[in-house]
1. Going by distance in nm of label points 7 Å out along Cα→Cβ at positions 114 and 186, which of structures P, Q comes out largest?
2. Assuming 2.6 is distance in nm of label points 7 Å out along Cα→Cβ at positions 138 and 226 as calculated from a single structure, say which of P, Q it is.
3. Of the structures P, Q, report the one carrying the highest value of distance in nm of label points 7 Å out along Cα→Cβ at positions 162 and 234.
4. Can you say which of P, Q returns 3.2 when distance in nm of label points 7 Å out along Cα→Cβ at positions 10 and 202 is computed?
5. Tell me which structure, out of P, Q, gives 22.1 once mean count of other Cβ atoms within 10 Å over residues 34-41 is calculated.
6. Given a computed value of 10, 39, 39, 11, 0 for P(r) over Cα pairs in 10 Å bins from 0, in percent, for residues 50-209 alone, which structure among P, Q does it belong to?
Structure P
């Protein structure tokens with residue numbers, strides 16, 4: 001086998017399933033996004049050798065690196081990642097390689113992945129949480145008629161889908177409405193092979209009223225009733241606390257690397273702990 005010496009070739013969507021073993025160490029971290037890459041319906045993916053890959057690079061909002069961190073292709077894969085992005089991996093060996101390869105031009109942040117709540121233990125709790133709305137608010141499923149209202153809260157609710165039509169046909173979302181205005185929502189950031197990565201947001205002036213918890217409980221309950229695995233990945237302590245309230249367990253903290261907006265001279269130090 002010839003050692004990898006150049007840019008990683010891109011994989012066609014139908015060949016991405018071969019990358020699954022290379023991301024086994026990711027566990028519950030961003031597992032909805034990772035599954036979406038394997039499906040071929042979302043994002044992009046590259047590997048050192050399409051037939052027998054040892055290193056893989058995927059992009060879907062995050063840049064994900066996996067496989068053998070000692071492979072000749074490993075550091076090359078990291079060097080191809082654009083600046084001003086977020087990088088994560090599945091093991092301490094990869095963490096060390098990312099730090100060495102990026103040469104200090106990054107900041108480290110912590111995220112927390114969670115295991116999906118078992119339906120039998122959580123369904124009653126979720127129904128109670130979904131119903132706990134202040135007067136004047138109601139939760140509606142997202143359709144063609146109200147999708148624009150949801151996206152007015154945050155475009156990220158459907159940003160990974162090829163089109164609004166694709167989201168409406170194959171995705172899933174619920175919004176909290178105050179009159180005809182959508183003020184909070186929870187949706188499928190991705191949905192592939194019955195695994196859904198959750199996206200959630202609330203308009204700033206409506207936060208701290210329990211709206212996010214209610215709409216998330218609605219979507220999660222729908223997932224559990226439909227044989228879909230909801231996936232929660234927390235970017236801050238507040239999100240992690242909400243996940244726990246909604247029944248997610250087995251928290252798995254991990255590191256992401258936020259790279260500098262552009263390549264900077266090696267003597268310029270931009271790395272610091274949050």
Structure Q
């Protein structure tokens with residue numbers, strides 16, 4: 001049945017990533033090139049969880065199908081099942097042992113899987129909470145040849161197009177209409193995240209998870225960028241006495257906060 005807006009049902013692919021839980025105690029691995037992963041708890045990357053929420057709301061309003069897509073090791077299956085329990089219809093798991101893929105290598109894997117689906121809309125989170133580079137979605141859109149937009153805080157489906165609201169600097173927003181298919185990078189807070197219900201958890205056990213490897217989808221996961229060293233930030237303390245009159249000291253303090261600490 002057509003919805004009041006006339007927008008057709010869409011196939012939506014949502015890229016999710018599994019990252020260390022926010023309250024995890026991080027330790028640097030013996031190699032010095034990444035963190036020690038053996039004793040960590042994991043969860044869905046928060047911006048990706050909001051992308052999933054946006055996809056599920058579009059499906060509830062207009063119909064269609066939501067496909068969760070994840071590249072990661074075997075343990076990422078936990079986050080994939082969570083996405084299915086929340087309402088995704090099926091999932092694709094690209095089994096890749098490397099947990100520190102650079103944006104280009106990750107985008108190549110995701111693009112190879114997305115091409116076989118021919119979706120109307122691809123959603124990703126704005127950035128990952130572990131690396132925080134914010135580049136994968138843009139590179140993915142370029143590899144797929146799709147129009148794309150980032151920092152999305154509202155999505156509305158219309159006949160043949162998608163209307164989005166982007167968050168800009170200093171409280172400004174931008175409204176754009178884009179042709180479909182398209183790719184959007186969703187900002188955290190686009191809507192209240194839902195919890196997986198008991199019924200959803202039960203249904204997730206019967207939903208399809210297609211597992212593929214990089215070799216099977218005829219692409220390479222070879223990184224273009226390698227992490228040479230990971231280390232904790234070096235903390236220092238420094239005291240500076242601002243001399244002069246109260247007015248002069250205040251002016252110096254504002255200057256230090258603006259250009260030194262960069263908090264103003």
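Values in this text are rule-based calculations from the coordinates and carry no lab data. Model, not experiment: these values are computed from the prediction. Cβ atoms are built from the backbone, for glycine too; each structure is taken alone.
1. Answer by largest value of distance in nm of label points 7 Å out along Cα→Cβ at positions 114 and 186: Q.
2. Q
3. Values: P: 3.6; Q: 4.5.
Largest calculated value belongs to Q.
4. For distance in nm of label points 7 Å out along Cα→Cβ at positions 10 and 202, the value 3.2 is produced by structure Q.
5. Considering all the candidates, the number was obtained from P.
6. For P(r) over Cα pairs in 10 Å bins from 0, in percent, for residues 50-209 alone, the value 10, 39, 39, 11, 0 is produced by structure Q.
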